[in-house]
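Below you'll find a set of structures to go through.
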Structure P
Amino acid sequence: TDIQLSVFCDASLDPQLISGGIAVTFCPWLPGTHCQTLIELAWNVSHMFDSNMGEALALSQCLQVVIIEISRCRYTPAIAGKTIKVRIFNDSLSLLSYLKGTHSISENFKTLAGPVLDIINDQTRIIKLLGVPVDLQLHWIPGHQHS
């Protein structure tokens, strides 16, 4: 059977302060571990001018966490011969649709978030080169504004 790593990421923005934060959370995922506590990570982001930019930053940080987790555990006997299904959940439908190639984004957002989008593409390639089969899936979950 496959091994599943489910990761949730999100961003929040306070437009009055032009700052916000991003967060990534997941359960222990290796076979034999139990999800009694969540692993919760969060970062402040100063000068966050756009909530979609925050979502891109959150997704990039999420992918970095996935890279670290798989790298840390890739030689574990419990993983041998198995595919790791990485399911990333985020509430930015427009960002996820863009990354899946089913939606375009504005030129303004491309200019603003271009470097982060490039990093996301690089991280996706790195995940495929970690030496274990990985099925990377992006899933939209409705957020507070369903955007």
Structure Q
Amino acid sequence: CLRNVIHWNLISTFILRNVAWFLLQLIDHEVHEDNEVWCRCITTIFNYFVVTNFFWMFVEGCYLHTAVVLTYSTEHLRKWLFLFIGWCIPCPIIIAWAVGKLYYENEQCWFGKEPGDLVDYIYQGPIILVLLINFIFLFNIVRILMTKLRASTT
């Protein structure tokens, strides 16, 4: 069932993101300051799972929106497309972020202490975009359901 595949992938991103966060917390302060390669890799993996987490939330919203708007015609949806959106689209985003960090902010394992570093918007921008699209999905789903409820009561 496609719905279960989507749910399990979203849950997997939560688990993987939290494991990566736990690994980041284990890093010694001196290693953090030395900017070791493996430390930067853990930060990159953590940010990848943060982005995949939001993209899988987007996939959930897209699936629900399709089910409501097209009246339960989800059998035409393709699993590979959702897998691509959830796991593959975040890759170039994080690669661009890593290149930006390498050339412009190559310090402290790429885990900046100051919020709002410009390079961080490379991955935060797409996150904000999918959140906005999910908000539009939510608004449209509620609108359709309210219209159907009003029509069924009259």
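Quick note: the coordinates plus some simple rules give every number you see, no bench work behind them. Not measured: the values here are computed from a predicted model. Cβ atoms are built from the backbone, for glycine too; each structure is taken alone.
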Across P, Q, FRET efficiency 1/(1 + (r/R0)^6) of positions 63 and 103 (r between Cβ atoms, R0 = 30 Å, to 0.05) reaches its greatest value in structure P
Volume of the Cα convex hull per residue in Å³, for residues 39-78 alone: greatest across P, Q for structure P
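Tell me which of P, Q gives -12000 when you compute helix-only ellipticity at 222 nm (-39500 (n - 2.57) for each DSSP H run of 4 or more, over all residues; to 500).
Details: P: -12000; Q: -26000.
Source structure: P.
Can you tell which of P, Q yields 16.4 when mean count of other Cβ atoms within 10 Å over residues 87-94 is derived from it? Before the final figure, lay out the partial values.
Details: P: 19.2; Q: 16.4.
It must be structure Q, since only it matches.
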Mean projected area of the Cα convex hull in nm²: greatest across P, Q for structure Q
